[in-house]
Structure P
Amino acid sequence: MEDSAFAELLDTISQQISFQEKQSVVETAANENSFSCDQVVQLLKQYNLSKEKLSLLEVLRPKILDQGNTFKILDGLQFAKDKQKAFKILKQPEYLEMALKSELANPEKELPPEIEDSAFSKLLTSLYENHLPKAKFPIIEMAAYRNSFSCAKIVKILESFLFSRHKLRALQILRYRINDRENDFFILSVFKRSLDKKRASQLLKFSK
């Protein structure tokens, strides 16, 4: 949806009193329009209750333009349980690592495009704003499902974690989405201890 029309939509929604009224406005707008993930986040902020936000997401999911940026939508949801429900609404596989491994083993399945720089910048911002590792992992999983990454970008993601065990867990997810595997040795620079470097190296070998 164009910015001017979207601003009018937000204004119209803000004038509605009940959830039903707001939902009617959004459903009508969604009939003939599509939305960016940033716009979806702004719409979610117009609702107070979790169940209302999730109902809105159900309506908007088929209308999302930039599917590779759906990780941004998680920032519009406060609670972990709501983010897990959003995973299902957005068609995220329940066992993501298994799904990514299966795709990598399929020679006919190509890696998704590399995440765009602007989206990657927002991804890093989201990771640093979410201080707890358990809040970071769903964001990484959502981004990894629909994007690939250069080794340089993966290094920056891993650097958002303080402890090696969390960096290794993130690498366990991201290793299936590396698009310049000739540079994967560069990822080992994130780890200081020899044992952690060895574990990271094993993870990278396992995905080849």
Structure Q
Amino acid sequence: MAEQIEIVPYNPAWAGLFEQERELLGHYLQHLAPVVEHIGSTAVKGLGARPVIDIMVGLREESHLAEVVEPMLAAGYCYYPCYEALMPGRRLFARLQALGQAVFQAPAHIPSRRQHPSTHHLHVVPIGSPYWQRHIAFRDYLRSHPLARDAFFRMKVKLARGKWEGAADYGQAKAAFIRRIEWLMGLEAQNIPDQHNT
């Protein structure tokens, strides 16, 4: 079924929602001393976005990735091991409305976004990994370049008028813009699937 993407104007409350979640994550993952960053469009002041808080948790060792699953389930997140073959160096979690902890072993098991929309996406990766570097650099570029930020917003609004099979298809539609920004930042092309979903 086709999915409508909702883009809303920037909401100053997003920063506070991130800070609340950072405190919670610090509690549940304190044994790993994580670095918790607000990423994606909701992390850029003045940038409209899908109203989902994207968070990246950086760990000092890739071997620690296995240690985040149980704490995140205990914190009420859903876990998506079905995507780990695509990105083995990342663990993906989300908060879904009206749904507590759950584990999705296959994409077919993921519930409808209409019934259970996401409020938070959580990406756990090693600090300094290509995924970490790309997302921090892209966020920081948009924060310091309002013309690029506004162009990105206009493009997202235009794309949101269409119908998409899913959020991943919408994300792929933004890829050319994101790659141009990464080229301007001097980032080399890296074989990382695009996950800039907001």
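Tell me which of P, Q gives 30 when you compute percent of Cα pairs over 29 Å apart. Computed on structure P. A value of -18000 was computed for helix-only ellipticity at 222 nm (-39500 (n - 2.57) for each DSSP H run of 4 or more, over all residues; to 500); which of P, Q is the source structure? It was calculated from structure P. Computing relative contact order in percent (Cα under 8 Å, 6 or more apart) across structures P, Q gives 16 for structure P.
Each value in this text was obtained by applying a stated rule to the coordinates, not by laboratory testing. Keep in mind that this is a model prediction, so the values were computed, not measured.
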